[in-house]
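Peer 1: Got some structures for you, see below.
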Structure I
Amino acid sequence: MVSTVPILVLQHIACEPPAAYEDELRARGLPIDRVQLDEGQELPSWRGYAGIVAMGGPMGTYEEAGHPWLADEKRLIAEAVLAGMPYWGVCLGAQLLAASLGAEVARGPRPEVGVASVQLTAAAAADPVFCAAPATFEALHWHGDTFTLPDGAVRLARSAQYEQQAFAIGHAYGLQFHLEVPVALAREWLAVPSYADSLEHAMGADASARLLAQLERASCDAIALARRLFARWLDEVVGPHGSGASSGTGGISGRAA
């Protein structure tokens, strides 16, 4: 039986949708309520949803002066996650999860941009979601910020450049990297002047062509892994816990870092 309880999607810019994650939701017939925060759409109450998916964006979690809705979004995330709501945050969505739970988000030593390896930690083998990932895999990175782990969080993955690549706390997951992006969507990003400029600043001349070539080699495996991990989140986290969390029960489980 297909669930009629929707997933709340928090989107921060039109060109960064859930992509492969949304494909998995639609393949299962799961309803989606999408909020376009950068377009001024209001946040609903998180209660009544099976889970929250928060995507990326060009803003920082600390840029509330330019994006006042960030304060309300962080409050919603904190309240929902602390009550046990399943959460899946990608890039900015991972940083928002960390910030909402009291961790520090700040500029990193240098941008991490391009397709590069991610390595699982030993703790990932016991995680109900990341146990399905290979020990090392290729993912798209496009961020300049990093974060500390919230108290009680478990680090699940790292890269050579940044220690924080994936973590879990309770029923919430934060992924700094992008597995979900197909080449066609990356082309849309590169059509945004600010995105193209930031890429060239990070990667140098011919950055767009080199990034697309990297992604063409990696995207098939990455998207398959995105669907596999997200399916496990839906089955192992949202399935058992979503209905209880949506009514305000549950809470952060006893994970240890």
Structure II
Amino acid sequence: MRATRSLVLIVSLLSLAGPATSQPAAPRVSAFSPQGTVKGVRQAQAVFSAPMVAFGDLRRPDPFEVDCPESGTGRWVDTSLWVYDFARDLPAGVRCGFRLRAGLTSLDGRALSGATQFAFSTGGPAIKSTQPSEGSDAIDEDQAFVLELDAPATPASVEQHAGFKVDGLPDTIGLRILTGEPRETILKARYGQRPRPDGVLVVQARQRFPNKARVMLLWGKGIASQSGVPTDEDQTLAFAVRGR
């Protein structure tokens, strides 16, 4: 009986005390974008899980140290959203890192938890357009291709990771990059007096294509920008050799 009365007393005391209170979760960066490999970046954004600046007072210093070759400006949009606006759309071959400043706290003075570093890359050089155009079914057996890239590529990486796959042939055909007078003659025919885009290459297979063959231009994983950022996936463009 005495044990039963003690249990009732404990239960009664717990009921009077009410439910246990839990501590609020530590503030953190709840979302950051972009991350990974992304093309055409103009802005980075960080969302915090708790207010970082007072409403109406957005003058607090930037929460991140930015490591990026491209210039930009940070600003608070509201109490928990910070953005970094780049001066231009980022080309390929750019890596940017964002590190939370040491000692950063939320508006109520709590230290941040969770991830402290975020990064993205605009990837290696990709083919934007070709001459002849992708899908052409009338290329020459010794066709030279004008490739317009979204960033200049290192010649060595192109010759190592690009080539041509031809139906009926077991091995990929390597390519060479044309330079000097052959290149200039082709580019003059392509652009005339118009300005030439940055990152233009003129390439040609190291052997002639068979007549009427289907040809795939392989722009492979590992082709690097001048800044050293490589492509992380293959790009393929289809053509066909003309009939006689």
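No value in this document is a laboratory result; all are computed from the given coordinates. Quick caveat: nothing in here was measured; it's all calculated off a predicted structure. Cβ atoms are built from the backbone, for glycine too; each structure is taken alone.
Peer 1: Can you say which of I, II returns -10000 when helix-only ellipticity at 222 nm (-39500 (n - 2.57) for each DSSP H run of 4 or more, over all residues; to 500) is computed?
Peer 2: This value belongs to structure I.
Peer 1: Comparing relative contact order in percent (Cα under 8 Å, 6 or more apart) across structures I, II, which is largest?
Peer 2: I
Peer 1: Please state which of the structures I, II yields 0.8 when distance in nm of label points 7 Å out along Cα→Cβ at positions 32 and 112 is computed from it.
Peer 2: Among I, II, the structure yielding 0.8 for distance in nm of label points 7 Å out along Cα→Cβ at positions 32 and 112 is II.
Peer 1: Next up: Which one of I, II has distance in nm of label points 7 Å out along Cα→Cβ at positions 48 and 120, as calculated from the coordinates, equal to 2.1?
Peer 2: II
Peer 1: Quick check for you: by Rg/Rh (Cα atoms, Kirkwood Rh), for residues 96-175 alone, which of I, II is greatest?
Peer 2: The structure with the largest value is II.
Peer 1: Here's a follow-up. Which one of I, II has Rg and Dmax of the Cα atoms in Å, as calculated from the coordinates, equal to 29.3, 108?
Peer 2: Derived from the structure labelled II.
Peer 1: Thinking of I, II, which structure, once distance in nm of label points 7 Å out along Cα→Cβ at positions 160 and 232 is computed, gives back 2.5?
Peer 2: Checking each candidate, the match is I.
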